[in-house]
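Okay, got some structures for you below.
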Structure I
Amino acid sequence: MAIEKIEQFPGSMDYTLLIEARSELITARNLLESRWQIWNSIYWKRSNAATKRSIQAKLEGLAFDALTGVLNAGKLLNRYVDTVGILDENAPLWSEIINCLSNAYRWISRDYYYDCSCKQLKLSIDLEST
């Protein structure tokens with residue numbers, strides 16, 4: 001939904017920050033679609049433990065990267081506001097964009113909490129050991 005709202009925003013194809021934010025959101029959506037397809041493509045009860053671990057690691061990475069994409073889009077949109085500003089007539093549409101982005105972040109954080117936190121924990125452990 002935020003992707004469509006950004007496309008409706010005046011000048012959305014003129015400013016690189018808006019183009020990049022839209023691109024980040026499209027990537028996040030594609031990652032979540034891939035995660036859903038992978039999740040539904042295997043028989044969890046019949047799969048061996050190695051396959052389950054491998055698939056789970058991939059699912060964790062996809063969810064974490066999708067959440068990161070939403071966060072990056074938010075940062076890019078913040079930079080856009082700091083650089084260009086928002087006119088009063090565009091404020092309602094801008095509020096809808098921010099609301100959609102906030103909802104996407106909350107939804108991914110809630111529904112894929114385990115995946116995102118596992119990936120984050122693994123990244124923290126890897127960084128500490130180097």
Structure II
Amino acid sequence: MQRWALVVRRADRRRGRYRWLFVLPAVAVLGVAAKVVSSDPVGYGVPFWPFADVGDHVESRVMDEVTTAARDLGRLDAVPGAVAGEDGVEVLESRVVAGQVWMRVRLRVPDGVRCRAVGVLRDAGVQVTSRRVEC
């Protein structure tokens with residue numbers, strides 16, 4: 001008598017086994033990148049959730065005002081005065097050197113006080129760079 005059997009072919013497991021060798025390092029790299037970006041989201045240009053909090057949004061608004069003032073004003077030495085007029089913003093130190101303005105700015109944010117070192121360069125257009133520093 002002939003016997004009929006249902007034969008189910010097993011999936012090839014070799015490919016799935018090595019997939020983790022690519023997935024785990026990729027997830028680790030993304031995690032480290034997210035940690036670095038969340039340390040200073042305004043400086044890296046990503047002031048939005050999940051990297052930024054309320055204080056970072058305030059810092060981003062002030063940096064936008066610095067950029068606007070640098071574009072609107074004809075003289076770079078007038079930028080610190082225009083920025084210091086905003087609520088909760090103090091210019092602690094400013095230097096004008098060969099078409100560049102370097103400022104140290106103290107910001108009052110909802111979760112305390114933060115300081116930023118701000119550079120305004122007027123080479124081709126206006127470039128504003130900043131980084132978070134200790135007060």
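No lab work stands behind these numbers, since they all come straight from the coordinates. Predicted model, so just to flag it, every value in this text is computed and none were measured. Cβ atoms are built from the backbone, for glycine too; each structure is taken alone.
Computed quantities for the displayed model
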item: Comparison of I, II - label where mean count of other Cβ atoms within 10 Å over residues 45-52 is highest; result: II
item: Among I, II, structure where helix-only ellipticity at 222 nm (-39500 (n - 2.57) for each DSSP H run of 4 or more, over all residues; to 500) as derived comes to -27500; result: I
item: Identity of the structure behind 36 (criterion: relative contact order in percent (Cα under 8 Å, 6 or more apart), calculated), options I, II; result: I
item: Structures I, II, by distance in nm of label points 7 Å out along Cα→Cβ at positions 21 and 101: label with the highest value; result: II
item: Read-out Cα extents along the principal axes in Å, computed value 100, 35, 23, structure in I, II; result: II
